[in-house]
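Nothing in this text is a laboratory measurement; each read-out follows from the coordinates by a stated rule. All values reported here derive from a predicted model rather than from experimental measurement. Cβ atoms are built from the backbone, for glycine too; each structure is taken alone.
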Structure I
Amino acid sequence: MGMLYLRGKTWWMKYYRNGKLYYESAHTKSEPEARRKLKSREGQIADHKFPGLNIEKILFDELSRDIVNDYTLNGKKSLERLEYSLKHLSAFFSGCRVSNITTDMILHYVLVRQEKGAENGTINRELSALQRMLTIGSR
């Protein structure tokens, strides 16, 4: 299905998804490691769990702009509340790739907010905003 090749000293992967050819660096100089990454990518494609390479580059800041635009376009009254939530979320997640936001990071965020004296209801609203951002981003 896919193949490996060298560019300089780095291994690259070449594979097809939905009939389209993709090239991607394996970010390794080891052929066995590159082969594992290629098999992993092929498995993701076969299981329909690989959304594409552009998804891996989306930043939290882009999604925060998208959710503000969504609230504005839909005339939601809770835009002011969203901006308050985004202020706290941005302080923690700003500059972070969305694909790197893990459950551990979110739990750490909750602990940090609790240490600062935020109520659980406030934290839940902030996490709801984060969830909505990720939903908008997945579309």
Structure II
Amino acid sequence: MERIGNALVALGAGLLFGLGLAVSGVVNPLKVLSFLDVAAIRTGTWDGTLVFVLGGAVAVTVLGYGWALQRSKPFFHETFVTSTAKDIDLRLVGGAAAFGVGWGLVGLCPGTAIAALVWPMAEPALFAAAVVAGLWLGERFAHHRS
């Protein structure tokens, strides 16, 4: 029963996150690309409205972490699960670079692509398929090297 409760909480969090992405306009690649094109500031075509989305996300994260970490344990788990990794290695830098380049070229990231799958557009579906293929290939190469 606990697994069902955890799955429902995860589903609810995912739906809330996706709704937030949709309402904010981040699932629209053209809006994201208009935000990332800071050279457009000179021409007056830059769309800076996503600054408020980023600011809201940072505020919710800071407040949420502050509140959550005052608790002795999370609501639906025995302990907090946090990463202990501290190393900055090639895999981390390469992944961050791939994320940034993909976002800058296409205007989508994995989260927004999944949220955008509810609309009948080919681009998010192709992007999501490419992400899945990239994850699969990455795992294959990681197992091949070890």
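Structural remarks
- With distance in nm of label points 7 Å out along Cα→Cβ at positions 16 and 96 derived as 3.9, matching label from I, II: I
- If helix-only ellipticity at 222 nm (-39500 (n - 2.57) for each DSSP H run of 4 or more, over all residues; to 500) is computed and equals -22500, the structure in I, II: II
- FRET efficiency 1/(1 + (r/R0)^6) of positions 80 and 120 (r between Cβ atoms, R0 = 41 Å, to 0.05) derived as 1.00 - corresponding label from I, II: I
- Test item: distance in nm of label points 7 Å out along Cα→Cβ at positions 8 and 72 calculated as 4.1, pick one of I, II: I
- Once distance in nm of label points 7 Å out along Cα→Cβ at positions 32 and 64 is computed for every structure in I, II, the highest value turns out to be that of I.
- Computing relative contact order in percent (Cα under 8 Å, 6 or more apart) across structures I, II gives 28 for structure II.
- Among I, II, structure where semi-axes √(5λ) of the Cα gyration tensor in Å as derived comes to 37, 18, 12: I
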